[in-house]
Structure I
Amino acid sequence: MQTLPIYTIKEFKTKTKEFYVNDLREHLLTHHFIHKPHKHDFYICVLFTQGRGRHEIDFKSYEVKPGSVFFLKPGSMHHWTFDEKAEGYIFFHSKGFYDLNYQNRQLHDFPFYFSLYNPPVIYLSKEEQDQNLPYFELLMQEDLEDSFSAIKRASLIDLIYINFARLYSDQQGKQESKVSYLLKLQVFETLVNQNYKIQKSPNFYADQLNVSIKHLNRIVKDTLNITASQFIADRIILEAKKLLIHADYRVVEVADALGYEDSSYFIRFFKKHTGLTPNKFTG
């Protein structure tokens, strides 16, 4: 049965299985398979200095233009199409590569990696782009394999992320939610990603978090402006769309893969949240 490809760093031209950096034009020319929808098991940052087109990430389309910066988490499905040749820089790395160097800070502390609900893009002005380009250029130049190389790369990546996190917060609006709410939301999202195929009730997650269902809804409403039930439903619908579009799954097989014994119930659930039946969605 055909499934969506999931790429690892070792499938790209790199000296290490933990980190990759390249000129974007070279990257696109030497890895043709990435133009089709796919997933990956690493974190990606892409800066476009030239080019125009569209970047589709988890069924949402974003404009590609000079100054675009995209951030992708492991498991995100994406592909891009270009109207003009793209230039810029791209780097990606494993979670372990970053964690090894920053034990007191985690990748999900950065707003663009915090949640699947957070937009995966910012758009830089020409001045902001010029201010950040030197870090990417230094990252490209750091091709030595001595004992300090990984440390320098991680430091440059951290500086890039810090700069972009500030710009991201300015563009998306500063997160005013309580720190305790944000921490709980991170755990909630992790639990949902691990259990949504078998556990679809908000009560299960409230129990796991040791909070009342009312408090869980307050946390999700305050941070994302949706209910806990909607959060769970959105995760199920996203996976359903991936299986329907990019795998040879019949509707009944999608329903079964997502934990629905009654495919007719799944069809009603899908239509309620998308406005379409699964067959019309794929048709």
Structure II
Amino acid sequence: MAGARPTVRRRRLAAKLIELREQAGKTPQDAAERIGCHRTKINKIENARLGISLGELRDLLRFYEVDDDTALVDDMLALAKRSREPGWVQRAGLARPSLTDVIDYEKTADYIRSYQSNLITGLLQTPDYARAVLSAPPSTLGQEDIDALVESRIKRQEVLERTDPPRLCVIEAEAALRLQVGGRQVMRKQLDHLEAMAGHASIEVQVIPDRAGAHAGLPGSFVLFGFPNPTYSDVVCIEHHTGVLYLETEEETAEYTLIFDSLRSIALSPGDSLDLIAQARQDL
């Protein structure tokens, strides 16, 4: 339905169509004339408010000079076919979730809120820390696979170095500072990096001390993405052992916003949080 809230796949499809149209030097009016529709339909498609038929999609891709036989065409047709599905899990192989959508959200969000109960948030991890995290679960992944996952995780952090980086608000439970992921030396470097990144103007790090007791974050970690496009609702990302769950309804995102605000209210101030990070590093 045209009025339905944009799903994960529909957003990705819309963003790619805009990118390809602009690369081809075409306007929304050009696209509308190509498939014989009003410009408002193209606007709705590119705002992820309306789906597109496979025939129209193929025609636009040819118009944008995309080769019919490329993997890109297959990927976009698959997105169009499944664009009505709600929050979903996409697997890479049999053991690891695909990070395609997480990466897309990190690139397009203007506000990222991350709560982590046991680990340092992915956008602030060092390579050695990330390697230790990714190597911990039993799996059939080989060393090359783990290397690729580490490289991908570190490359994702480039969004924080843009001239227009998203605002990143991180809340870490104290346990994440104390858990010796990768050993003492790896953890020391990780805490040094966390402290340094917390000094960026667009990044805020707060820590919930152990003494805070029971709180709303005990059920688990999550990331909440907000977007500059007013037609896009917030999205909650919850990663688990075999996949990634996306929550997209207004009720779900409102609940997690409330939870995050509650956690923020009991966390230490950014300054006191830096003191606790320094203390945790000293205790190592």
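Could you tell me which structure in I, II was used to calculate mean count of other Cβ atoms within 10 Å over residues 214-221 as 13.5?
II
Using distance in nm of label points 7 Å out along Cα→Cβ at positions 102 and 246 for the comparison, can you identify which of I, II gives the largest number?
I
Tell me which structure, out of I, II, gives 21 once relative contact order in percent (Cα under 8 Å, 6 or more apart) is calculated.
Source structure: II.
Assuming 0.98 is Rg/Rh (Cα atoms, Kirkwood Rh) as calculated from a single structure, say which of I, II it is.
Numbers: I: 0.98; II: 1.01.
Of the options listed, only I reproduces it.
Comparing I, II, where is distance in nm of label points 7 Å out along Cα→Cβ at positions 110 and 134 highest?
Ranking I, II on distance in nm of label points 7 Å out along Cα→Cβ at positions 110 and 134, first place is II.
Laboratory data are not the source of any read-out in this text; all were calculated from the coordinates shown. Not measured: the values here are computed from a predicted model. Cβ atoms are built from the backbone, for glycine too; each structure is taken alone.
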